[in-house]
Structure 1
Amino acid sequence: MREFETVTGGQITVPDPDCLVHLQFRRFAGCPVCNLHLQSVRRRHDEIVRAGIREVVFFHSPVDELREHVTELPFAVVADPDKRVYVEYGVESAPRALLDPRAWGPIARAIFLGLVRRAPLPSRSPVGGRLGLPADFLIAPDGAVVASKHGEHAYDQWSVDEVLAYADEFRAARESNRKRTDESRSRG
């Protein structure tokens, strides 16, 4: 069990003994495609919480750069400018983050929406660089990684629907195991 300090000064524990944790590894403070994705998570946050999932989002930026970009987010955001946790989870950086054509449409859309919303601009030279790849992990209360995804480009992460589906699969498997255990106990 590890405790992390959030950018708002709170503490978050991973794993959480009471629910699943969706660990998201994003890129840098103000990253347009990260913001585009996190807005979809923000809009459905109540649904995610009802499903028994806690969101924890890591950025490879320092706290002072992150604060202005994450004030609207209703979930935990953690600064990891030295990429220590990124390394633990095998989250990488690579030129394909921006060079993969599948990322170009979301990047253009994210930049346009950021300009329309007058979102704060990212640093010209973000800590950890611009070539970070996203990653997602669903962590069970016992610390087991239930599901994971390492993105192939800057906008290759789980949708909210995928997170909810993995959580449903985990619960169904756990319930099936519980029934088998109960049946074997009743026989024995």
Structure 2
Amino acid sequence: MGKYTKKEVFKEIINWIVDIGIAIVIALFITKFIITHTYIPTGSMIPTIEIDDHLIINRVPLYFKNPKAGEIVIFHNDKELIKRVIAVPGDTLDIRDGKVYVNGEELDEPYLNEPDSTYVFMMEEDVFPIEIPEDRYFLMGDNRNNSEDSRHFGMIHRKAIYAKSGFRIWPLNRIGRVK
């Protein structure tokens, strides 16, 4: 092996810096537009998502289609939140007697932490039933007694919803797809 010149060493260092820079740009692009990690600090989605769960969330599907009822989505409302889509544009939503009704049909919600636990909270009871306007979504947590959701802050604009829940990566004993 021969001796390297200063010029060769400098060129190799520059090549490494360029490669690392490209890798950083690619990683930033992926986490901004494709998939990213999120941490769940609250219990609003118990039992589906527990406190301290870590999820990989997917941004791609919502570039091409709107959220559907029943899907778990991530959105911004002053902070990043994760909730379930309960009603979509054009739906008529009613909350009464601890139950949710969409388009006149009682919603089957096997994912709830406590059955018959849905009450209007911050909204006026006489507001219901309500029709969900275009580009708005009504979102609620699965732990209805401990969830700050559309009953508190109102319907969420489509532009605020940016990802779907994906894959739980922590804790290891609960690894898998989140539904």
Structure 3
Amino acid sequence: MDALTLFIIRHAEKPGESWPGPGFTADGVSDTESLVLRGWQRAGAWTALFGTDLTGGDYAKPDAIYAATPGTTPNQPPSSRPAETISALAARRELTPNIGFGKGDEPALMQAVLALKGVVLLCWEHKAIIADILPLIPVSKGKPPTKWESSRFDVVLRFERAKGDDKFAFKELFPKLLSGDSEKPLGG
């Protein structure tokens, strides 16, 4: 297998969570399925973390970016939050994000992602990350979380596979990009 570093983040803050205010699109149009102001701030912070030379070490610039397709959750309005969260980063890196997989398509998504090499960033909904994505990643070192608290938007899950290996080493990262961000590990 080729070397692969996979970063997984949750979409940024949304209406009705820990941060007040309405959701709105990048154009400022009110939308309950978009990020709140704090979420747009976090999207910018992810762009600085993953899209510049300001940081190194545990973080790397992605060669590919994936986000859930808006509008694929049955019986719910189409959420634009994953795509909004990575939009500035994709623009900074001059990458076209892959939004061809929606919620419910996680097995096909992970088959495609795990076949890649280089650095990949995946932005998804936290419940599906825990239930549908993490179980599909073979891990030989470290223990991925089994719970993701609904108030946490500040965590990076890093999986690294060395060339020739078929399993990943896992590390949970806490970049503390915004005020109030935590160093506490996710649940499980």
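Laboratory data are not the source of any read-out in this text; all were calculated from the coordinates shown. The model shown is predicted, which means the values in this text are computed figures rather than measured ones. Cβ atoms are built from the backbone, for glycine too; each structure is taken alone.
Which of the displayed structures (1, 2, 3) returns the greatest value of FRET efficiency 1/(1 + (r/R0)^6) of positions 33 and 169 (r between Cβ atoms, R0 = 30 Å, to 0.05) on calculation?
Numbers: 1: 0.65; 2: 0.95; 3: 0.25.
Greatest value across 1, 2, 3: structure 2.
Quick check: -0.34, -0.41, -1.37 is what I get for log10 I(q)/I(0) by the Debye sum over Cα atoms at q = 0.09, 0.10, 0.19 Å⁻¹, calculated from one of 1, 2, 3. Which structure matches?
The read-out comes from structure 1.
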